[in-house]
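Scrolling down, you'll hit the structures one after another.
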Structure 1
């Protein structure tokens, strides 16, 4: 069993997830990369271990929730506990759109991955988090999940009407709020983070790098606050 803190980063093999994994590992945390693609996981582990950090991987496919419990069992077998969960895995479907036009299949799929998947992973590893002192859960959300910003005509996000994606991130924020209340007194800190408009293979464009977007995790992972919605420059309104 490792004496290091142990973190699970879902979809930690690319984009923001890989950068979060890198920054955690460089801070001395043992990182478990959750990935559905074994080859991508292998490449990510190899890349990070060449730089010195302590990293391994488990298979988690949020399109196949039967992979979640075995991943939690594997983490228990290898490490005995989990100190940090980063629910980073998420998708965007280009058939998503405004409510009158969105593909119902696309909306359902996005909700299943971005919200139901995160909930399933959280439930599976919560016993491991309870065994670690000062554990943390970080839900990688989006400013598009902010009801306040979606309803503000002056907001840059006001016209970004993707009912499936936006609703999935709003639901993820509700998970943060309810977990924070449920876990009060346990020492487990729960926060949402909004990385900002990061260019990844999810979006294809953006005005921030994954390195800049991953910076939002610092407040959520190192600060004492719980039950917040943080972004690189401060906080995001619910």
Structure 2
């Protein structure tokens, strides 16, 4: 990969926070959305982690991921209950204070009727020092961004609205292109040829995905690259390999 091509690559990690995900009580609906969303923006989602509502685990994951990737996105743990500890954990990861934020307070006071902005709800207005707010058009309680870490709600509709709010602020890379070649054969018959083609086209990612139906084995071969000419050349080689193997 050349220097210019490296500059075109923007990476991300998604950190899912919550005991309810790990216990199975709640089925995560955000990972697939984030993966699709990142791909559409030209950002490579490189890693997904799921951690419990434990400060030590959250701090460790945030610090590891923010050092490794262009962006970190989190979901979960910024609600009004005692076990929602993401905000304080992220503040601890950055070693900054966590306080009621006047901007967040103003937004939420307008949203609730007089007397309904309770101490529990005020927990959702606590923002780490130095963070920017992430707009929440659904329920108003904001998320926040501190450096390259974006902290969002776990409720899918709210998380998705927050993602839409931050998308224009994200640096995006050159989009990954892809082509698919259908191979009417088991994956094992073409594995060696695909390995050789991958070696010959290092700017591509080649994956093979087997399928079995009614006792017949087929394979879908997906070629991915950010360079259209490279992609087309690799596709031709894959198609030729498939043709040659089927003819033998």
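Since every read-out is calculated from the coordinates, none of them should be taken as a lab result. All values derive from a computational prediction rather than experimental measurement. Cβ atoms are built from the backbone, for glycine too; each structure is taken alone.
Values for this structure:
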| read-out | value |
| --- | --- |
| Label whose coordinates, when FRET efficiency 1/(1 + (r/R0)^6) of positions 65 and 193 (r between Cβ atoms, R0 = 41 Å, to 0.05) is calculated, return 0.65 (choices 1, 2) | 2 |
| At a computed 0.65 (FRET efficiency 1/(1 + (r/R0)^6) of positions 57 and 113 (r between Cβ atoms, R0 = 41 Å, to 0.05)), which of 1, 2 | 2 |
| Origin of the derived value 14.3 (Kirkwood radius over Cα pairs in Å, for residues 81-168 alone; candidates 1, 2) | 1 |
| Label whose coordinates, when log10 I(q)/I(0) by the Debye sum over Cα atoms at q = 0.09, 0.15 Å⁻¹ is calculated, return -0.34, -0.98 (choices 1, 2) | 1 |
| With Cα extents along the principal axes in Å, for residues 25-104 alone derived as 35, 31, 28, matching label from 1, 2 | 2 |
